[in-house]
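Chemist: Take a look at the structures listed below.
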Structure 1
Amino acid sequence: MALCTTRSFTASWRRALPVAGLAAVVLLSACSSSSKKPQPAELPPVAALMGTQLAWSTQVGESHASLAPLFVAGRVFVAGNAGTVAAIDAATGKDVWRLNLNTPIAAGVGSDGQTAAVVTRNNQLVAISDGGEVWRVRLPARSFTAPLVAGGRVFVLTADRVVTAFDGKTGARLWNQSRPAEPLVLSQTGALLAVGDTLVAGLAGRLTGLNPDNGAVRWEAPIATSRGTNEVERLVDIMGPVSRIGNSICARAYSAAVGCVDASRGTVTWTRAAQGTTGVHGDDRLVFGSESDGRFQAWQRSNGEPAWGIDRLKYRGLTAPLALGRVVAVADSRGLVHLISREDGSEMTRLNTDGSPILAAPVLAGDALVVQTRNGGVFAWRPQ
């Protein structure tokens, strides 16, 4: 069975830059609200070196980090804590459909443009089509990763490191693949994506290539290896989102390393020690991500050598980034979106939302940059 996913990369943003609950598993969140954290420095006035305009905004209800917007087939799929799932026209911001599942949502949304899927907090996988519920099945464990809908199937990665495939039309369970469980797992988004005819999942510190027809393991590529004297130090879960360019997949292992894998051969291209707790993104030349203290870093995609780093966004609670053209977008816990130069990290402009934290990475929806805030605001900007 072939898995097919499309990747939109608009030229508009390139031109916009001027020449100038598991019984045996304890869940660990990578986020902390400790008041002892260092406070971020005051930001200077906005540079405003590129023009953007708010294209549209809407509301989906209070959100959390495992509810990231998804763009596919001209629509932005979003969900809110309380149970709202919506498909929004990326061009206009108008609802294509909206459904209230009347139960809190833990992870989502995944979609192939026709079928959408979310996971509820009572461990139910729910499939939706044209704004109506099609089926729901109970999962054996919690999930913090949006389901992957591809090839007529729905794939789920649960917190006990089990990948399960379901029939997209009926919800029938087709297969599952389990890996050795460890005492601690992260209660945040992992890695689950399609690369050609291979399903790639983040399992412990490895990217693992699976046969989507039967779940058989095709290859395993370690980004980091468990080490340390206690369970927290040995935690090396792969974190989403990841950066895919062709067969090159670059990912972060929690507070341990960043690395890239050649998915055509299942081999590790490079790894480098890194202390971040959010995912990465990149283009064909660079990979971007932030360290735990907010230092923002670029690595050469070919060999992992550092390209540049900036400190002015330290302690701002940065999301995973989004590379789009000649700029990189990264959002923070103050509700700001920072657009910085891909070449050296210099500021191009900043965008304001509703002031509540942005917890998931920005996404590119056609020619629009989209973010979702904790208060449920969904905002889309286009370059002028």
Structure 2
Amino acid sequence: MIRSAIFDGPHLPLRVEASDRPALRPGEALVRVSLCTVCGSDLHTFLGRRKEKTPCVLGHEPVGVVEEVAGEVLAVGGEPVRVGDRVVWSVAVSCGACFFCTHGLPQKCESLRKYGHEPVTPQCGPLGGLSTHCHLLGGTAIVKVPANLPDGVAAPAGCATATVAAMLRAAGKNLSPPPFPDDGESGSCVVLGLGMLGLTACAWAEALGITAIACDVSDARLAQAARFGARHLAKPDALADLVKSVTHGRGADTALELSGAPEAARVSLEVLRVGGTAVWAGAVFPTDPVPVLPEQVIRRCLTVTGVHNYAPPDLDAAVQFLAANHVRFPFAELVAKSFPLADVNGAFRFAEAERPVRVAVVCD
């Protein structure tokens, strides 16, 4: 029997409901969820700041063990997915054949479905992580998780960590460890917003030998960023001068905007060097306009790009990064507290009241 936390609408208590195991079609799998971290977007949905079709099962940062496989199911690396494999999976389910899937944007598939966002139907099992089981549909990117990677560290790979991988890739970075190990030309990266994604970006930059300059309004988050590899810290009003000092007046090579604040998007362009790249991923809700001077973009040869979700190779890179660096950086500490599935409402109340980086729901 499967038990799932059902979301019926904003501010309504989640109800844990039992359902039968689904009948899998070829290319699908059923995963017993061990743990699911509550992403900020889950909380936004719960509080009514974003709308989802209801009833649905929230949660898109789960980790679990494969319990059943129908036909051939392959992981991102091409190896077969088998019963007993510990896995994470992408938020997006893509067809692999439409225009966007064949043009490098599978997360914008013309028939896209997303875990944690789909209404409950009798045709399939739960499509969210806040459940004892998750039904993995064909077209889901799956990555096997090394045994030494704790559940609470592995779970965010399917959202936060993979999104950071996509941002770094969009900025032209090699996601493997130091691309310039001998000459010291590490480059510089401004990280604006130090939630889960920002802290991960600082750590990944440090792992690549890139100087991370972290910016946030919170002293506590800035202190956390120092533990995640940020070499320089600044409040917003001091950022421009700090970047000039660190980069000998040139400006930063890259700026990653993760706060969603329009002012941060504007500043991300201001702090770049000539030829620099700004990657925006924080503003997933409508905001006020950001003034951009085309003449400055042209004369300074700037690149501005947006990233929303990620492609399957980014999920694979995310797991590899966490496996290699979870001891070096305190990722496990970012999960402030764990709750059983039976007390899933307690998890959301805690997340709303305390605003931790992550809270976890243990589902098994």
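Bear in mind that the values in this text are calculations on the coordinates, not laboratory data. Because the structure is a prediction, the values reported are computed rather than measured. Cβ atoms are built from the backbone, for glycine too; each structure is taken alone.
Chemist: Of structures 1, 2, which gives 0.95 when FRET efficiency 1/(1 + (r/R0)^6) of positions 54 and 134 (r between Cβ atoms, R0 = 30 Å, to 0.05) is computed from the coordinates?
Modeler: Going label by label, the one that fits is 2.
Chemist: For which of 1, 2 does helix-only ellipticity at 222 nm (-39500 (n - 2.57) for each DSSP H run of 4 or more, over all residues; to 500), calculated from the coordinates, equal -7500?
Modeler: Matching structure: 2.
Chemist: Thinking of 1, 2, which structure, once Cα extents along the principal axes in Å, for residues 214-261 alone is computed, gives back 37, 25, 14?
Modeler: 1
Chemist: Of structures 1, 2, which gives 27.6 when mean count of other Cβ atoms within 10 Å over residues 126-133 is computed from the coordinates?
Modeler: So the calculation was done on 2.
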